[in-house]
Each structure stands twice: as C-alpha cells, then as structure tokens.
Structure 1
Amino acid sequence: MTPEPYGRTSDGHAVSRHTLGCGRLRVQILDYGGIVTRIEVPDRAGRLANVVLGAADLAGYEASDAHFGALIGRFANRIAGGRFSLDGQAYDLPRNEGRNTMHGGPQGFDRKVWRVEAATDTALTLAHRSPDGDEGFPGTLDVRITYSLPDDETLSIAYEAWTDRPTILNLTSHGYFNLAGEGAGSVLDHVVTIAADAYLALDEGQIPTGERLSVAGTPFDFRTPTALGARIRAADPQLVRGKGYDHTFVLRDPGTVRPVATAHDPGTGRHLTVATTAPGLQLYTANMLDGTVTGSGGGLYRAGDAVCFEAQGFPDAPNHPEFPSTTLRPGERFGATTTYRFTAQ
C-alpha cells in the first residue's frame, strides 16, 4: 500500500505511516521508531477494533517515554548503572532511568527514522545503521526488521543484525495490548498464560539480582489461565518493586519459535497468542501510565490499561555471565522472531 505522510520530527525528518493488510487484519507502522500504531482485529461478533495503545500524533510519540509500540534497541530493558564490560573493556552509557540505562538510552532505536528497504501490501522491511559509539555502545551495527502478515490472523516481527566490532544487543517490540480495544480501560480482567516455571528476581532498582525464582505458589504463576488482576495486589515484595508486573519470565526451549504466552479478553472474545525464539518474556502491566498521556483515541491512559509481552534477552545480561549471552561479534548474524496471532473465541 502507498505510504501516507505522518508529519515531521522536531528536527525536520519526514515520517511516513505504512499500512499492511491481510483479510480483516490491518496493521499500521511508522518508519519513525518502527512504531506499530494500530492493529485492527475482529471480536467474536466480527466487530473490528484497534487493540494497541499509542500516542495521538507524531509529536505525542516524540514527547512520551512510554515507548508505545516501538522497536527497542540497542539494548531493551535495563543496564545497571549504565555500565558494562566486554572483552575486558568498560563502557559507560547515558543514564535515562535514575542511575540506569533503559531501552537503549535517551536516543534509542525508538527515536530514529528508519530506512524503508522493502514494502508490499503484507510486509514491510525497515533498516537502520547505528554508528560506533551510538549511545555509548561499541561497533557499527546494521539492523533489519521485517513486519509481515503471513495470514489473516498473524503479525510476525523478524529481527536481524550484524556488527563490525564486538557489541551487545537486545531487541524487542514494545506493544501495549488491550484486547477489549484501545481506550477501553483496565486489562486486569484479561486471562493470561505464560509458559515459564521461573522469573527473574528484581532488586529495589528493578535490576535483576541474578536469582531465578520459582513461580509455583506465587502471584507469578501463569502456567494455567489466570486473570492479570487476580493477584496483582498481593503483598509480594517483587510486585512492590515492579509496581505491579514488570518482570522477565524465563522461557522454556529458547531458539525455536514456540508459543510462550496467551491473553484472552472475556468480554470481546479476542485472544492473543505470542510465540517467539527469545529466552525471556517481559510481562508489563503499564504501571507507569499515570493519566497524563492522551492516547490515539483521545482518552487518557492509566496504569493497567494495557499489557505488554516483550520477547527479549534478559535485562542487564552483560553484567550477569550466568544469563544467556547478548554479545554479538563480527561475522555473526543475530536473528530472532516473534509472532502475535489474533483469534476470537
């Protein structure tokens, strides 16, 4: 489909919106930040609605630090103290969440205008070259992201990357889902499953301690269908530290595309299945939305108005040798895939 002008960034770069369609599934993506602004899917009665949160316009995306629907890099999630070492060399990064570096720094991949490499009615490939030293990270990094609709129920996001120097890399897409529809309010009645027996414990700064805690007998056990709100207010110190769910679940069998999570909205019947190659899944209940952001539908967003399933490597992995490696070296190709399948029941 023909891209539509979506305005200009504050520094004057033109931005376009690209629409993909297959059957009744319709997805809109910006070449600014690779932001998925809209996913339109039917409910059990066939009624269409957008099921992702977003800003009202380009200026809203630029002003927000919520990362609505954006590509996150170079390193998703937190790096403690904005520091890591690689091959004996220490690196300092810009801090943008207290003393920590969050989601690649203040000018991460979500703040870049990406190059359109290929586009059809059902697929869009965006590319970006991140120069050596970008936000403090070593190596020139080439990244390619392909959004595609392989059928009328599925959005696939495939990630590729190459580097000319050893570096670290952790990519994800930060979609905020509300299966009742954008602006419908709380998602705490969404029924969720996550195929994980453990999750990563957090310290007071929301940095992993390195300990993997069993989900058994805790508010983090989503191995059977459970409403998000069923235990979110339990007096659990980990929920206190995350201000709700903001934790990485340790997924089984990393490296192959396998289903890892589901969400179901009882009211509309919409059902989401997330499948990924990633070793971790960040469950985030939009705890930082505080009623000050005007959404794409004109209303204000509040905590709990969406749920994020961020398939990724482990937070702060460069500072935890016991975690799956996030190091990428010259001659290697980083590859990862995550799919979102929407059905109605």
Structure 2
Amino acid sequence: MTSTAPDVHTPAGIIRLCNAFCDAKALLTAVELDLFTVLNDGPATEDEIRRRLNLHGRGLRDFLHLLAALGLLEKEGEQYRNAAGSGKYLVRDTAGYVGGFLHRANNNLYPAWGKLTDALRTGKPQAVGDYEQVVSNPQVLGQFIRMMDALTQVLGPQLVEAFDWSGHDTVVDVGGCRGNMAAQLVAANPGLTGHVFDLPQMAPFFRDHMADLGLTGRVEFHGGNFFHDPIPAADLVVVGHVLHDFDRDQRKFLVHKACEAVHPGGALVVYDRMLDEEPNHVENLVISLDMLLVSDGGSEYPASEIREHAAEAGFTSFSERPLGDYDTLVVCRKP
C-alpha cells in the first residue's frame, strides 16, 4: 500500500485532510471492538466477524474495506486477516500491544479535540476529568497506565540503546507509572538498581507488574508528589513524558528538583516529544495541542529549555539526539 500526505494545494487534498479524522476514528473503533484480537485466531468472513463482535451488519463491509485500504487489514477472497502491523501491535495481551494508548485516545483525546475551538478561545483544558480524578478511579487509572505502557514499550528498547548505562549503579524514573520503563532499563543492565517515583496510588499496579516480570526486589517504588516530596537520589534521574504536562515555570521547578537528586558525576536524562526551533514537526505539534486540551498549562517545548534549566542548576555538559520516531533525548551531566 502506498500512502502519501494530502496535497493541500488542491481542493481535493484539503477535503482529504479534512476527512483524516474519519480514518483515525475507524482505527480507534476497531481497537474498541477488539477486532484485531478476534482476527488473531485466524482469518474470518464478514459474517463471522459480525457474529463474533455482535454487530448489526449494516456498514460493516465498508468498515472492513476501509481498514484494508488503510493497511490495517488484508482481504483475500471473502476473508479478512490482520495486516502485519495490526497483528504485532494491536492484539490485546501481547508484548507489543499499543492499544492502551488508542483506548485512551478514543475515550479522552478524541472528544476533547472536538472542543479545540473552545480551548483556543479560553486557554482551558477540555478533556473530561483532571489527573486527580484519574488516579482516584482505579478503572480509569488502569486505562491511563495501559496508555503509558504502550508508549514505554515502544521507547524502552530505544532508550536502552541510546545511552550508556554502564558505570552507574542506580536509576530513578520520575513519574515512572507502574515501572514499565525502569523494568526495561534494569533488565538490560544487570548492574543497575531501579527506582520509580510516582503517586502512591500507583503502588499496587507497580507491585503486580514487577511480580509478573520477575523483577521484584530489583526495582523499588517510592510514593510521593514531585512538587511537594523529595525525589530519591540516584546516579541517573530519568524524566520522560512528564514535563510536557506543565507550564514553563513548573518545568523549571521540576528540572531543578530532579537535578538536585542526581549524584555527582551522574546525569539527568530527559525525553519528550520536544519541538524543533522551527514549527515543522506535525506529530509533536499535535501532541502539544493534546496538552492544551488535557492540562492546565502543559505544552511541548524545545530541548534548549531543558539545557537552560539544567545549566542554572549547575550542570555543565549537555547532549541531545533523536529518540525513536518522534522523541528527543536530552542528557545533562553533573560535574
């Protein structure tokens, strides 16, 4: 399948871009229905899919054909099967599953984007429920955790390769959720002891996850609020996909606090969907607008901002590089 961006210099291209949300909603709906998990058992006909998903049937053929045209399904004769990417990343309870992010996008981000005009007029978030409500509801919190796992599952192997973890004994992942990233770092580096710092409500999810991974005792959980409680000291302090939740002043506060937790000779390791100095990165600009819609002051930011904050905290050596498809990794070293 060949896919190209719409040519927005033509009326047809502009209308195609206008309808791009329909493509996204088709994918989100397929994940909501768990279609790809159903098809993991083997190819199925339209009627078999209808019965297994308990659907009416009207529109189903067009829906399946659209998913095939988007490269998410393959059609052979009267049967449909998962395409390679769908089979690898959209089948529930498999190692590569990223559906947690898609469920969160469907339930939280998709409705909020329908209120982008209101957000731009008022500067206020439009998503239903703030973070305090998320962590107080175990079901919603579980959905949030699965979203974060989907991101760290993709970025984890890349972060392992992007930084030299040898020569360091301890690492703390600030805002590390249930420890999915810390677990990958520790598993890849046997000499490293891991720590996760996040809200106390994450603790039971963390314990279960470490037990499932066989890492109980190798990664320790510390409950607290990073605006009010000290960050555990370590050789390496990792802050990933956290700072974009907050405004510039709050980011400065958190970077300074994280810098204080770094042992001499250690490093602050920050990754996020950072913005280029020129506004040409569509994906990260979309994520920055996500933060407008779901947070009180958050946005993406340039790597230069992290270097500035860390330099004010006394750090003297800085490096940055791409991480994965969309993230930027900034490493700030403490003398």
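Just so it is clear, none of the values below were taken in a lab; they were calculated from the coordinates. On a predicted model such as this, the values are computed, not experimentally measured, just so you know. Cβ atoms are built from the backbone, for glycine too; each structure is taken alone.
Work out the source of 2.5 here, i.e. which of 1, 2 gives that when distance in nm of label points 7 Å out along Cα→Cβ at positions 196 and 260 is computed. Only structure 2 yields this read-out.
Taking distance in nm of label points 7 Å out along Cα→Cβ at positions 28 and 212 as the criterion, the highest value among 1, 2 goes to 1. Comparing relative contact order in percent (Cα under 8 Å, 6 or more apart) across structures 1, 2, the highest figure is found for 1. 1, 2: which one has log10 I(q)/I(0) by the Debye sum over Cα atoms at q = 0.07, 0.09, 0.13 Å⁻¹, as calculated, at -0.33, -0.54, -1.07? The value was obtained from structure 2. Structures 1, 2 were shown, and Rg and Dmax of the Cα atoms in Å, for residues 36-147 alone at 17.5, 52 was computed from 2. If Cα Rg over 2.2 N^0.38 Å, for residues 124-163 alone computes to 1.55, which of 1, 2 did it come from? Working through the options, I get structure 2.
Assign the value -1000, calculated as helix-only ellipticity at 222 nm (-39500 (n - 2.57) for each DSSP H run of 4 or more, over all residues; to 500), to the correct structure from 1, 2. Show your work: numbers first, answer last.
Details: 1: -1000; 2: -13500.
Of the options listed, only 1 reproduces it.
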